[in-house]
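Next come the structures, one after another.
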Structure P
Amino acid sequence: MAIRRACSYSATIKTPNLPSTYSEMLVTFQQNKTNLISKHKNELTIAGDRVVVSLNQTETKKFVAGKPAFLQIRCYAAEYDAPGSAAWPLDVRPALDDTILGGGS
């Protein structure tokens, strides 16, 4: 998986149980041991047994090209039902021009 700076990005994640069974979910993107972006359940798209997390151009522009980033999802259903995924590595690739398109900032 790879993120291209200043471009949109989506990842699909299969959760251990149906996403609807979790009252909370948190997807975190980290680079250089710093959490850059966190998305909560209300910011994710539920698609059957999977969760789709999407980043916009402004969000992907926060990453530094050439340095790995990591993605992790954590879910919560109950005190002893709160699974977390591995921290999946993501390549971060540059954009030749990182201008935000469409009038965004």
Structure Q
Amino acid sequence: MILSFTLTMPIVKTWNGKWTGSDSLYVVCRPIRFTKNDADKYASIIGKSFYYRFSDGWVACVSVEEVNSSTARRLRRNSKGFCGYEWMVNSIINNGSIKVPVRKDSWCVK
């Protein structure tokens, strides 16, 4: 199975209310290999959109779709990357939602 993750910014806090990247395609395609026990986990995210609100008021949306290999190639070819938000894709795959990753290299005393 191949899942495509498409990034949009439906709410932006700019002077003109527009995201400069809104005319571009931002997609990550990931091949997913799973056992029968994991099938429900991945089926539950297909066709859904996941939102993340940043502290500055911006909102990111990641939409998930199942695609075939030829569509995945086309999407990868036309994508402008994922703007450094691949952690959102990893979180959706691992948690079924977008959760901020915890940094393990923090400055606190160990």
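We did not get these values from a lab; they are worked out from the coordinates using the rules stated. Remember, predicted model here, so these are calculated numbers, not experimental data. Cβ atoms are built from the backbone, for glycine too; each structure is taken alone.
If helix-only ellipticity at 222 nm (-39500 (n - 2.57) for each DSSP H run of 4 or more, over all residues; to 500) is computed to be -6000, which of P, Q is the source? Label of the source structure: Q.
Given 14.4, 47 as the derived value for Rg and Dmax of the Cα atoms in Å, which of the supplied structures P, Q does it correspond to? Let's see the in-between values first.
Working: P: 14.4, 47; Q: 15.6, 50.
Label of the originating structure: P.
Calculated for structures P, Q, FRET efficiency 1/(1 + (r/R0)^6) of positions 52 and 76 (r between Cβ atoms, R0 = 25 Å, to 0.05) is largest in P. For which of the structures P, Q does the calculation of distance in nm of label points 7 Å out along Cα→Cβ at positions 36 and 84 return 4.5? Answer for the origin of the read-out: Q. Ranked by relative contact order in percent (Cα under 8 Å, 6 or more apart), structures P, Q are led by P, which has the greatest value. A value of 3.4 for distance in nm of label points 7 Å out along Cα→Cβ at positions 12 and 44, calculated from one of P, Q, originates in structure Q.
Taking distance in nm of label points 7 Å out along Cα→Cβ at positions 4 and 28 as the criterion, which structure among P, Q has the greatest value?
Details: P: 2.9; Q: 1.7.
For this comparison of distance in nm of label points 7 Å out along Cα→Cβ at positions 4 and 28, the top structure is P.
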